[in-house]
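Rule-based calculations on the coordinates, nothing more; no lab input. Nothing here was measured: the structure is a model prediction, and the numbers come from that model. Cβ atoms are built from the backbone, for glycine too; each structure is taken alone.
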Structure I
Amino acid sequence: MQPPKKPKNRHSAAMEIIGAQLAMYRIKAGYTQRGLSEVSTASEETIASVEQGRRALMPHLAAEFDHILDTGGALAVGVAKLPPKEKYPIWAEEFIAYEKEAVALSGYENQVLPGLVQTGPYARATFHNDVPSLSKETIERRIEGRLERQGLLHRDVPVIASFIISEAVLRDHLGGREVMREQLRHLRTCAELPGVAIQVMPFGNTSHAGLSGPFVLLETSDHQHFAYSETQIGSHLISDPDKVSSLTQKYGMLRMQALNAEKTMGLLDRLLGEQ
């Protein structure tokens with residue numbers, strides 16, 4: 001049984017279409033890939049990569065190929081209309097679209113800090129730990145996207161946001177001590193934003209409602225309720241009312257088991273003193 005193919009984002013899919021069009025125009029004009037390379041500034045390997053959708057067709061090459069293959073400018077138009085490269089993994093896009101419109105949002109994390117309260121250096125450290133490794137370009141796009149999402153906490157009408165974070169996450173040194181110190185200061189600042197509540201799930205509890213892992217709950221402006229969870233290789237956006245209700249009950253239990261806001265701030269201050 002063949003493993004399922006990884007879904008392509010819009011940019012990659014459009015690259016494949018442009019590559020297929022280049023191959024069609026080339027064949028129609030009577031050129032092999034080597035033949036086209038001999039009359040253009042592109043190498044045979046570059047042409048093959050573009051036609052296979054592995055490499056983007058650069059604007060200057062699109063114009064050159066349009067002239068050689070007499071396409072009437074079709075390739076240049078296609079390149080100009082390429083959608084921007086994605087800032088988020090494709091499997092997270094639907095959730096992020098709902099997140100932008102959320103009026104209320106709650107999240108429990110036990111591995112890393114929630115993306116909405118991460119600093120740039122901390123976010124970079126999380127992406128550097130991805131396996132297989134991400135390219136530098138992809139990491140920078142992902143950081144940009146993550147920081148843009150944080151505008152949700154600074155709207156004129158702020159979202160009602162609640163975050164419960166495992167103490168283990170705060171005591172980790174992801175990215176190094178200086179990165180973590182900056183991150184703890186930022187987290188303390190976020191805790192003072194209007195509408196934002198941050199609580200820590202401390203070590204030593206005898207009961208714990210979040211043993212099955214992290215999750216997010218959100219409510220949209222038209223009062224739709226969703227839950228969201230991520231795995232190592234994907235994510236689940238949950239709209240089933242019974243499942244959303246179950247996770248909402250879990251979150252309520254977590255809030256009772258976690259430190260209150262005052263004790264959380266005290267813990268953050270102590271951790272900052274230890275850094």
Structure II
Amino acid sequence: MHTARKPKKVGSWRAVGALLAHYRKQARLTQEQFAELASIHVDTVGSIEQGRLTLQPDRAEQFDELLGTGGALAVLVDRLPVREKIVQFAQGLVDHEQEAVGILSHQTQVVPGLLQTREYCRAVFDYRYPALGTETAEQWVNARMERQLIWQRDRPPVGHFVLEESILRRQVGGPEVMREQFRQILEYTEPVHMSFQIMPEGRTPHACLDGPMVLLETPAYERLVYLEVHRASFLVDDPDEVSDYHHKYGMLRSQALSPDESVRLLNGLLGES
């Protein structure tokens with residue numbers, strides 16, 4: 001079964017926005033006056049209060065100080081689960097990702113989000129078209145970095161990544177950003193439960209020319225597949241379909257460079273860049 005994930009407003013952020021509006025009104029400030037105090041655009045205040053824009057931790061602390069709310073906004077934002085900080089269409093992935101015991105990922109355009117450096121991630125969002133606002137881009141970057149905390153769990157998931165070589169050749173953010181990204185891929189995949197493989201440019205046969213995929217295994221041994229295209233996504237849980245994707249991923253691994261060959265290639269690129 002495919003479960004579509006479509007963009008929509010997130011209730012938790014509407015609640016945060018409503019609380020901000022309540023505190024602002026208690027302080028007898030208009031949106032315009034509060035925006036001037038906070039040195040931000042009045043439209044930003046309106047977007048946060050309506051739940052269209054998430055309130056970042058540093059901004060929440062600033063608002064608490066300006067409104068004298070004793071840290072209430074910062075505490076509320078800090079207590080929200082990771083899924084609430086993610087763009088809506090990707091929440092299906094994050095829900096399961098946070099507790100997964102296994103994650104297999106094939107990516108075709110950019111380094112997987114769970115391996116990205118902050119600078120690489122920011123460059124990806126900066127390239128987005130139509131352009132994201134600065135505030136929104138920073139929120140998305142922070143949320144993606146928070147997702148990577150799964151690698152610090154007492155029992156982190158098994159992780160395997162197949163990356164198209166073209167991803168590593170694309171200078172996202174420039175040479176220094178790419179060098180740091182290469183180092184992070186090598187560092188993150190060094191533990192015994194982690195590995196990556198590179199699919200060389202021009203390699204045929206290629207079992208997955210029809211796009212990226214993420215395969216997840218839950219603590220209850222349920223297997224799921226996450227597929228995403230632009231601003232739409234699907235979770236596949238039908239056992240027959242999931243089995244097909246696992247066979248596809250297995251074939252992909254056999255066609256890619258071995259883990260040792262992939263490390264040598266990435267080290268070579270690191271030396272060239």
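Of structures I, II, which gives 4.1 when distance in nm of label points 7 Å out along Cα→Cβ at positions 158 and 174 is computed from the coordinates? Traced to structure II.
When mean count of other Cβ atoms within 10 Å over residues 54-61 is calculated for each of structures I, II, structure II comes out greatest. Hey, percent of Cα pairs over 31 Å apart derived from one of I, II reads 42; which structure? So the calculation was done on I. If you line up I, II by distance in nm of label points 7 Å out along Cα→Cβ at positions 78 and 214, the top spot, with the largest value, goes to I.
Supply the structure label, taken from I, II, corresponding to relative contact order in percent (Cα under 8 Å, 6 or more apart) with the calculated value 17. Comparing all candidates, it corresponds to I.
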